[in-house]
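Any read-out appearing in this document is the output of simple, stated calculations on the displayed coordinates, not a laboratory observation. This one's a predicted model, so the numbers in the text were calculated from it and none came from an experiment. Cβ atoms are built from the backbone, for glycine too; each structure is taken alone.
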Structure 1
Amino acid sequence: MRDVPVAALARRCALLCGTLVLLASCGWGAGEDGGGGALPGAPTGVTAAAGSATTVHVMWHAVDGAETYEVYRGGTLVKEVPAPERMVDVTRLHPTTAYAFTVRARDADGRLGPRSREVRATTPAAASDENAPTRPGNVHGRAAGSRAVQLTWSAAKDDHDVVSYDVYQGDAKVHSVGGEQTAAVVTGLRPGTRYAFTVRARDAADNVSPAGAPVRLTTPGSDDGRATAPTGLRAASHLADGAYYLDLSWIPPRTDGPVTEYQVHLDGRAATSLVYGADVPRDRAEYSFYAGREAGVTHRVRVRARLADGTWGGFSAEREVTTGAG
C-alpha cells in the first residue's frame with residue numbers, strides 16, 4: 001500500500017467527519033426523535049361539543065406512552081390534563097363563537113408528539129336563566145363488550161334549551177354529549193367490574209339538572225386483578241420517637257397513565273390511603289405509616305391502586321412485617 005501524505009490524510013478525515021456530522025444533524029441513522037425512542041403519537045378520536053354558552057367539552061382516545069395531554073384553542077395552550085383523564089371542559093369562552101381545538105400528548109421525558117386533527121365547536125347564545133333543566137328520565141344502560149357501556153335516556157326539558165348531557169361515574173364526570181343526543185358510549189372500562197352511572201342535563205347558562213336514576217351494571221368477562229395490581233411489594237418497620245412505623249415500597253401497575261392514588265390494607269382491612277400530586281412515582285413508590293408502640297406485633301399488608309376508570313385495581317401480593325424485627 002502506498003504512503004499517504006499526512007496533510008492529505010488530515011483533509012480526508014476532516015471531510016469524513018464533516019459528512020458524519022451532517023448525517024447526524026439531519027437525524028439519519030437515529031430514532032424518530034434523535035435517539036430517545038419514538039415520540040407519542042397524535043391523539044385520535046378527538047371531539048368537541050359546547051357544554052354551555054361559555055364552555056366546550058373536549059375528549060380524545062388514550063395515546064401509548066402519554067404522561068400528560070395539552071389542549072390547544074387555535075394556537076394557544078389552554079389546558080394540561082393528566083393522562084388518565086382524556087377529557088376536559090375548556091371554560092371562559094364567549095357565547096355564539098366558533099372555536100377550533102387540537103390535542104398533543106407529552107411523554108415522561110417531556111417530549112411533545114404531533115397535534116391531533118382539528119375539531120370545531122360553536123357555543124350557543126347566552127341566556128338570562130336561573131332555572132335548571134329537569135332530570136333526564138328513563139335512563140337505561142347495557143354492556144357493549146367487556147370494556148364499554150352504552151347509556152340511553154329521554155330528553156330533559158328546559159325553559160330555553162338543553163345544551164349538553166354530562167355522564168357521571170360515581171362523583172366523577174366521565175363523558176359529555178351535545179344536547180340533541182340522548183345516548184352515549186363510555187369506554188376504557190374493565191371486564192367483570194360493577195359500575196354505576198348517572199346523567200345530568202346542562203343549559204346554556206350552566207345550570208345543571210338533578211341526576212337521573214342511576215344505572216348499575218357489570219361488564220362481562222373476568223378480571224383477576226393481576227394486570228392492575230402493584231408488584232414487588234416490600235415491607236419493613238422502623239422505630240421513631242418510641243413508636244413503630246411500617247415502611248412499604250412497590251412498583252406501580254402499568255395502566256393508561258400515572259396512578260395518583262393508592263389504598264393500603266392492614267390485617268385485611270383498609271387502613272390508610274395516599275394521593276400523589278404532580279410528583280407521581282413511576283419506578284417505585286414508597287410510603288410509611290404509624291403502626292403502634294408495641295414491638296413484636298406481626299401485621300399483614302397489601303396495596304391496591306385507583307385506576308383511570310375510577311375503580312380499584314387488584315391487590316398486590318400480601319406481605320408480613322413484624323414491628324421491631326431486624
Structure 2
Amino acid sequence: MNGVLFVTDPLGGLAADIDATIGMMDATQRLGHAVWCCGPEDLAVVDGLLVARAHHIRLRPRHPGVDHRWIVDPTWFDELTTDVVPVSEFAVVHLRIDPPVDERYLHTTYLLDLAGTRVINRADGVRAIHEKLIALRFPDLCPPTSVGTSVTDLRDFVAQAGTAIVKPVDGFAGLDVWLVPDDHAATSLLESATRGGRRQVIAQQYLPAVAHGNKRLFLLDGEIVGAVLRRPAAADFRIGPPVAVAPIDAADLAIAAALRPVLVQHGLAIAGADVIGGRLIEVNVTCPGGMHKTDALLGTNLSETIVRRLTREGVLT
C-alpha cells in the first residue's frame with residue numbers, strides 16, 4: 001500500500017493551524033502518499049494480526065500566516081473512506097499521540113510492537129527513553145539537576161542552585177512547571193510541586209541564558225536538520241512559540257553527537273532536543289513538535305525534509 005498511517009489523538013482536537021502531526025500529514029500528501037489516520041482505540045489484534053480501523057483523508061490547502069500559524073479552512077480535511085486495514089500493509093506508521101505516557105499511550109506502544117512495518121518513533125524506544133530523564137545520561141551536557149520527592153533534599157538543591165526550574169517527571173506541555181527561587185517561599189512551592197512528597201519531580205538549575213532563547217534542535221536519525229529559538233513571554237517564564245532561526249554551534253553539535261547512538265539504537269528517528277546556553281534540558285521523543293510552526297513563521301521546510309528522508313526521498317519501499 002502506498003500509504004502512511006498516523007496513529008493520533010482525535011483529529012477534531014488537533015490545532016490544525018500549528019500541529020506538527022498535521023504538518024507531517026500535509027508533507028506526506030504533497031509527496032504523493034495517501035494519508036490514513038486512526039486513534040489508539042481503532043487498533044486491534046485479529047487472528048494474530050494487528051489491524052486498524054483507519055480513515056483515508058485528504059488535507060485541504062493551507063498557507064503560511066503572519067506568525068507561526070497556518071491559514072487553514074475550519075474543516076481542514078475531507079474523509080475519503082474508512083476501512084479495516086492490516087497495519088503491516090502501510091509503508092510507515094507514525095506514532096503521534098501527545099503525552100503523557102499513560103496507560104492509553106503504553107497500551108498503544110505494545111500493540112504497535114506487532115505492526116509488522118516501520119513505526120516512527122519505534123514503540124519500544126519510546127518506552128525505553130524518558131524525555132526528561134535522558135539528559136541525566138550526559139551529566140557534562142546538562143545543567144545541575146536533582147530528581148526526587150524529598151522536599152528537604154530538593155530545598156537543599158535550590159539553595160545550591162540559587163533558583164531552580166521544577167517540573168513533574170511525568171509532565172508535558174509546560175504544565176505544572178515551577179520557578180523556585182532560594183527564598184522563604186521555596187519550601188511551600190516544593191511541597192506543592194511534589195504534592196507533599198508523593199510525586200517525583202525534576203529540579204534543574206535556572207539558566208539566565210534562557211533570556212536569549214531556548215533552542216529546539218530538530219533531530220532526524222540523530223542529525224540536526226534545523227534549529228529554532230523560542231523565548232519566554234513577557235509575563236511568563238515558560239517557553240513560547242518559535243521566533244527566529246537558531247545558529248547551530250559547537251555545543252549543539254556535541255549534544256547531537258552524544259545523543260545520536262542512543263536515538264539510533266532505540267529507533268527514535270524524530271526527536272526535538274531543547275538546549276539553553278549550550279546545556280541539554282530534555283529530548284522530546286513521544287510526539288516531537290515545533291516543525292509546522294517553524295515552517296509557517298520562518299519559511300523553512302522541516303516537515304517535508306523529515307518526511308522525505310523517512311520515505312527515502314519520497315519513494316516508499
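Data for the structure
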item: Identity of the structure behind -7500 (criterion: helix-only ellipticity at 222 nm (-39500 (n - 2.57) for each DSSP H run of 4 or more, over all residues; to 500), calculated), options 1, 2; result: 2
item: Computed 0.75 for FRET efficiency 1/(1 + (r/R0)^6) of positions 45 and 213 (r between Cβ atoms, R0 = 35 Å, to 0.05) - originating structure among 1, 2; result: 1
item: Structure from which 53 was derived, percent of Cα pairs over 30 Å apart, options 1, 2; result: 1
item: Of the structures 1, 2, the one that 4.7 was derived from, the read-out being distance in nm of label points 7 Å out along Cα→Cβ at positions 53 and 245; result: 2
item: For 20 (relative contact order in percent (Cα under 8 Å, 6 or more apart), calculated) the corresponding structure among 1, 2; result: 2
